[in-house]
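Next up: some structures, all given as structure tokens.
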Structure 1
Amino acid sequence: MDSLPATVASALVEADDEADDAAWPARWQALTAVSVELQSLLVTDPGPRLVALIEEIVTQLADGVAASRRHRVELAELAHRVLTTHARACAETAPDPRRLADWLLDLQLHHPEAPDVSLAAYARALDDEGLATYRERAVALFEPLPVIGFGETGRYDRARWALLRVMEELAEYTEDVDLQLLVLSKDLSSGWHYLQVATVLRDNDRSDEALEWVERGLRAVGGRGAALRLIDLAVEEHLRRGSPGRAVQVCREAFFLRPNLDVYLKARALVVHTDDWPPLRAELVQHLVQDGSRLAVEVYRRIVEVELARRGIEEQDLVVEWLAQLRGLQPDAFADYLDHIKSRHVADRELLDELSRRGF
């Protein structure tokens, strides 16, 4: 038993490339034999001494993963295999749970490449006391990490990656929503990350917090990226809460922030069959006229096409008035756009006659 660490140390010494190719099969055989021997000792000689021995060998293998140029994958797999034996040994030996928690955490923090620790495998050995120690220390190390702000490029050095992996596993194992949120909220580099946080909150019946994160996300993205999905989540949540007016307000505010046909259609779907739609539609269209930017004009053109396709007889005059406004906004390109409209509605004699009567 005592000679196993020396065997591992000898097998992990890498030579130059040519010599390594020739020597590796024998070295690998020696390493796998150590793994098999440890499993045998688990049956014949379990106890604290074996646990300490396996910990030493796991650490050696993890060091080997970091140092190896050519055999990192094989060594990582072997380290994971030996760590599985360690978990079984701990389950039978019942070591000090606090010391075990510290060792598992140190192993991961000092060796980000491998192996991955499964807390479920150590549930019996850690017990509540060890898990509390593990959590307390992991959170204390993770909380001070800086948040990656919107639009920033995250710098995931080895230490941050290691802590992130620890926290993700801990959150998954404990099913602790607050831990999951702590992990997610450390990276807010895009709107999709805000959406992740809001979705977790929504799925765990924390509606007010979810909507707060949606608002934060919408302010951050400025109508781009994940904005539509954030709006969808907010609209769905307000409707679920019986607040359709607030759902419409979300769409209105988002449209004013950055005009978008999809947002217009969301608002339309919410109130098109109510008395609230005509004044809201007028407000949205007037915003485009006042904006006058290229984006606003493009959205205006698309809205005209949508309303032409869906209009009722009573709305025909309104659509024609919109065309008149559009001609004022984009005089140089209006003739081509009007030809496009006429060609798409060539069978609509009523519309074509009205356009002709209005001088189009």
Structure 2
Amino acid sequence: MSTSARVRADACPGVFATHDAADGPLARVRLPGGAITAAQLGALADAADDLGDGALHLTSRGNVQLRGVTRPGLAGRLAAAGLLPSPSHERVRNILASPLSDTARKLASALDKALCAAPELAELPGRFLFALDGGQGDVAGEGADVCWRDGAVLLAGEDTGLRVTAGHAVETLLSVARAFLRTRGTAWRVSELADTEPLLKGIAGNRVEPETFATRPGLPIGPIGEAIGIAPVFGRLTSAQARKIAKAGNAVVTPWRSILVLGALEADTGLITDPGAPSLGISACIGHPGCAKSLADVRADAARVGRTPRVHFAGCARRCGKPAREHVDVLATKDGYLVDGAFVPVGELARTLAEKGTQ
């Protein structure tokens, strides 16, 4: 039985159903497991230049958004690049995978293919989220509706005690998704259900006492073997930067608005490669003027803040793009900000956040 009382349909944007933002239509392109080839990244860069605002905007689910898409032709370009394998499923291909786990990334690809081959699962809400964690504890902490964590099955971030092998991970996650469709009522997320046990009914596997798993930070920034972890400021990747990454090879977009580049990246890209960079701890919604609901140019204000604890700037109470993990909440008001609920004038933000970083 659902505890949710949703009174409107899920309006999560995609390629065909865009969001009407203040700066023009916003299209969201799903990248299951964050995987993207060099050719696909180049195609997105071209689309951003030709059809949108000239940038790729990374999301907290490892996807990419194009903003200001005022000219037609995006779907055709994506299909030609292999980024739209099933138009009917394009909004439900929400799959996270541990970027440094070969097992998780391979399972993400298999899950995506199986998901797109199941017509009934095209009816999942656009917010339903799958995750495959190779045991690192990284994407398991991102609030997925159903997650396979190196054998453990988690629902809404909580261990169920069910254990299945990697060979049964895909069918298990899809079984949970089907059960959710049958029982969800008007709920969009598993966390909105009063009882999640029916989601596991009939799934084969071992049962143990549920555990509390540690979660770990996301992708390290800097060299990682022959690859490198990088991050664009506020998750905004210019088309020129995207082409430089594509020149280096294939990549993985992460839910921490960072990118694992699977090759040698040239210098002077303007991307963050220093794990000590102050801006790494700051995320922000698009803010004013891109969003009509925003009460402030949050990115401009965030850019003036120095080193901080993990913090998210939001222009309105919707708090778009906020991290799933613990962070300092900075919410715009008409004449300042609420920092974890306490009013702070704009001029005092840097000091207030610096003090929080020492607590």
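Some values worked out for this structure:
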{"item": "Among 1, 2, structure where mean count of other Cβ atoms within 10 Å over residues 291-298 as derived comes to 19.1", "result": "2"}
{"item": "Structure (1, 2) behind the derived value 8 of relative contact order in percent (Cα under 8 Å, 6 or more apart)", "result": "1"}
{"item": "At a computed 3.2 (distance in nm of label points 7 Å out along Cα→Cβ at positions 11 and 123), which of 1, 2", "result": "1"}
{"item": "Which of 1, 2 yields 1.00 [FRET efficiency 1/(1 + (r/R0)^6) of positions 139 and 251 (r between Cβ atoms, R0 = 41 Å, to 0.05), calculated]", "result": "2"}
{"item": "Read-out helix-only ellipticity at 222 nm (-39500 (n - 2.57) for each DSSP H run of 4 or more, over all residues; to 500), computed value -25000, structure in 1, 2", "result": "1"}
{"item": "Given -0.33, -0.77 for log10 I(q)/I(0) by the Debye sum over Cα atoms at q = 0.12, 0.18 Å⁻¹, for residues 115-210 alone, calculated: source structure among 1, 2", "result": "2"}
{"item": "Among 1, 2, structure where log10 I(q)/I(0) by the Debye sum over Cα atoms at q = 0.10, 0.12 Å⁻¹ as derived comes to -0.77, -0.92", "result": "1"}
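Each reported figure results from applying straightforward, stated rules to the coordinates on display, with no laboratory input. Every value quoted in this text rests on a predicted model; they were computed, and no experiment measured them. Cβ atoms are built from the backbone, for glycine too; each structure is taken alone.
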